[in-house]
Structure 1
Amino acid sequence: MPWSTANHEVIPEQEFLLPDSTMHPYLWAFLQSDKETFKESVDDYEAVRKNLATAISRFRGRPVKGRAPTDEIKGSRLRTWKPLFERAGLLTVNRDGILEVSPFGRAVRDLFDDLANRVTGANEHLSQWAITVLGRYPLLNPLESSDGADGPYPEDSDLLPFRAIWQAARQLGDKLHWEELNRGLMLIHYQREVDGVVENIRNARLAGDSTYFADPARWLGNAVAVSDGTQTRRRVTPWLSRASFGGLLAEDDEETGLWTLRPDRIALLDDALRENVVIPGDVRTDRASFVRWLSAPIFQKTSPSTDEEDQALLKKAVDAAKKFGHSRIICLSGLPGTGKSRLSKLVSDELTDGDPYRVVEVQFHESTGYEDFVEGFVPRPDGSGFRRVDKTLRMICRRAVLDPQNRHYVLVIEEFTRANAHAVLGELLTYVEHRERRFRYAISQEDGAIPSNLIIIATMNPRDRSASQLDAAVRRRLHYVDVPPSDKALGSMLKDKVSPASLASLVAWYSKWYTYLPFGHGVFSQVVDDESINSVWEGTCLRLLENAFGEIDEMYAEAVEEFPCRANSESG
């Protein structure tokens, strides 16, 4: 029962990767060599030579007008191109032999870099969408036949084939051979079988050593998903092509048969592989429902309530983000249960049109550090050591910088005060305020900046001890939006769930005491009927009113005594 290859022999190659912009290598090299030495008398062109070598590698294989440069960079060719660029007003070389790029030349260079960044950003954004959709795609689905070459897939198959391919590649040095697919992954139907296949492939690679990739079939065993002579590879590789989404996520080497993940997509893939995918049973049988479900996470904008108080708070927070978010952290400050997390979601959706690629959420805790939030080292999946990776902040900064339309991106930090802000952000605390100012990241020593189109939203409980310990340096970089408890919100939340009498008594009690209580109206969000009011009160609320000895704190004793809904449970 191998994976289906129906119609694979007639599936055309698809290309979704947007091509990088191209500049003539000589022009690019000269424009990158501003303020560098260019002395014709002593044949000193080291900087231009170095940049030209970079340009040859970067633009290799792309058409250029005129004679394309070769790896052998001759000084005579540099001396030929220099006056041509001078006459175009792009650059000059002064009396000291220093190459100076003109304002026009800088404009050409900057516009090219901007275009290249826009293409890169668009490719990464499209990659995120592709990973989101493909990562939900089950082997057993209504879009293609459930019949493999030897019969139907098991009805309880839970395998997500593209996730399985990505997972295997990540654990095998980020590459797969098409024969490893044909003689391994395409023979399984359950997610629990993936690790076993990966282990078999790893052992085969070790056994074959340096000769393995010349003939993987020799080491992988005789069981195959497809055996069709010279057409076998052609029928297997469309699975890899689909898993790469037309070259966006991986590259296929026709000569070696290897399929290799693109390094700049690995972080996105790792995030996807950590997510749990649950497939509703009703979407497996209807084609239209299945396609809608596949794409559902692409835009999931949360609808705010029609309550005037809710709308006013949302508008206040969105306005604050747009006005102060380019130089401050927008801090949603309120007690537990006042709806800070929900509000942060609503604000994020308003700023990003519900695009999940443009929003990243993280929760701080006491052990959160710079290496968890900015950049750090993680083990390689194949056990070969460690590699440095961008963490939450660098990842969202990169996305924001590369956005072709300079749209808003949002970083949501839950429980901001639970971590030591100085330890987590380090020197970056300064650059949250001074956007676009360049700095060096502490570990990688790479240049970076916090882009002005990145909005940072943080949530905090103002009564939390850690909140009171924030120093002035952190506080002055926060813009506060208070998220208060609300008796009106409590009434709106429960009006269709409990009886009018119970609702009136609960709202009246809460209206009297909410300024003293350590929780907001949201603590009652789990109430579903009159009886459950008491369950929530005893199981949640009372625990929040206890002191360190498990007794009701004196400051809440009167509120507890007056709570009106306990009798509902006792009398029932």
Structure 2
Amino acid sequence: MSPLPSKRRLGEIATKGVHLGLRQIEMAPEQRAARRLAAQAVARVPRPAPGAPRVLFLTPRDWAVHVHWEAMIGQALRVRGADVHYLTCGGELEICDRANSWEAPPMPCTTCRQYVDASIDAHGFPRQSIVNGWVSDDPLPWPELDEVSLDDLVDVVDDGLPLGRMVDVPVKWFLLAAQTGDDPLAPLTYRRFLRSSRRVAQGVAAALDQIRPDVVVLLNGLFFFEAITWELCRQRDIDVVTYERGLIKETVLFRRGVPACLLDITTVWDRVRDRPLTPEQEGELDAYLGERTHGRKTIDQFWLDARFVAPERRSNGRLVALFTNLTWDSAVIGQEVAYPSIQAWVAAAIDAFAARPEHELVIRVHPAEVKLPGKQTREPIDVFLRDNFPQLPPNVRVISADDPTSSYPLMEACDVGLVFTSTTGVELALRGKPVIVAGQSHYRGKGFTIDVSTPDEFLSALDSALADPSSAAASIPLARRYAHLFFFGAPIASPGVEEHVLGLARLTVEDLSELEPGKSAAVDRICDGILHGGEFEPVAS
């Protein structure tokens, strides 16, 4: 029998229940606040002048905070004279990545469509739906897909669009698993996504040709609707801006022409890497890292009762810590470098330590495997380990995903860190630890990690670090400069919206004047980047 939810969790459930009811009558608090802003815009903001920059936001899902981030940026752009439009889904698809395999199918099209459309209408913006572009000329059925094997579905091309590759990340995200070869749901799910993608492509193409935007703003860059829209924009030479959540709560990261979900800030880093931090920046970073250690000021807080216990050393050799990722995260899929998968990398590390019994390996499985509500992985590393290593070598131990032991004492205690793409790699480097990186992480190649590209390089780097960790130690000053840029400089404070309860949005702007040029450096930075082709660089740079 499952335990009763905590008092805090019960309060969150009750709040969400009230909001869900208010959404049904289009009276959620954020929608009422949006109508007030829309009324101010009608009274004060002139219609866009002929030739004004036309910005299109792709807003297909009822992820509340994203809907209203996009709408509030639209309000700020409208104040600056832009012609702002929104493209929503409209529903009627067989499948999409609004939900995952624990929740769907059937898809929640009715409630999703109602919330998105009502929210955009509340903000007073013109909108168009993807469904309008295909419903009267449905490109389905697509019976040929039933003859294509799972392995070949990724290579499906339709009307010049590589739909098979574009839905690869969304399929794995939906299935909550990256290794789909033996998944009985995979062939059915892949074909459903391909059929839906054909409809989406037709609907988005029609909208782009009708609206003719100068720039399109979309979330993440690799999700289902977004990947298709981006490819169609490439074909039409339309500028694309992507954005993603920052790691600090209520921040967002914007990128032009690359997927923001990969958190790559190389272009900015190359210009500031040699610039020492100011005393104020040093203090800001230290304060945040202290909060982060206890799960505060982050977008995910996995444990309220984390145990801060250092691992026991069981030998006189080196202690090495390996930190896994969620295998199906959009920031992980396709980012393999030294090994074809996280599982292959973990297995190689275990085999390496079986051959080096004088040293110890501690594998920390990512808590997100079990702690993300409604997104528990269908591909747990713990199960992989039990299936492939019924008896682990005596010098290898595992901290399971459901173990509330904090990772931070392990970071402090270890002599060497092993990571795939986890941001833990930055945190290890901040402690001066040698960090061996096996995937295409956002901090790879930044100068403070040991980046390997093949299994032989991995083993060679491991042996060197085991022989003398100090010779491979990360540059703490360089890692600190990167960490400050990554956590503070590159992300931007969210524009007039806060997620006070996970999954809910609250508008924090009372008057449109708060969004005028010069009133908020964060809003100016976002709008200038969208309208003037910039890279959304920190003001100080």
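Read-outs: derived from the displayed coordinates by stated rules, not from any lab. Worth saying up front: this structure is predicted, and the values here are computed from it rather than measured. Cβ atoms are built from the backbone, for glycine too; each structure is taken alone.
Remarks
- Structure responsible for 0.90, with FRET efficiency 1/(1 + (r/R0)^6) of positions 154 and 346 (r between Cβ atoms, R0 = 35 Å, to 0.05) calculated and labels 1, 2 on offer: 2
- When Cα Rg over 2.2 N^0.38 Å is calculated for each of structures 1, 2, structure 1 comes out greatest.
- Mean count of other Cβ atoms within 10 Å over residues 26-33 derived as 23.5 - corresponding label from 1, 2: 1
- For mean count of other Cβ atoms within 10 Å over residues 18-25 computed as 16.1, the structure of 1, 2 it came from: 1
- Per Kirkwood radius over Cα pairs in Å, for residues 82-337 alone, the highest-valued of structures 1, 2: 1
- Structure (1, 2) behind the derived value 2.8 of distance in nm of label points 7 Å out along Cα→Cβ at positions 50 and 114: 1
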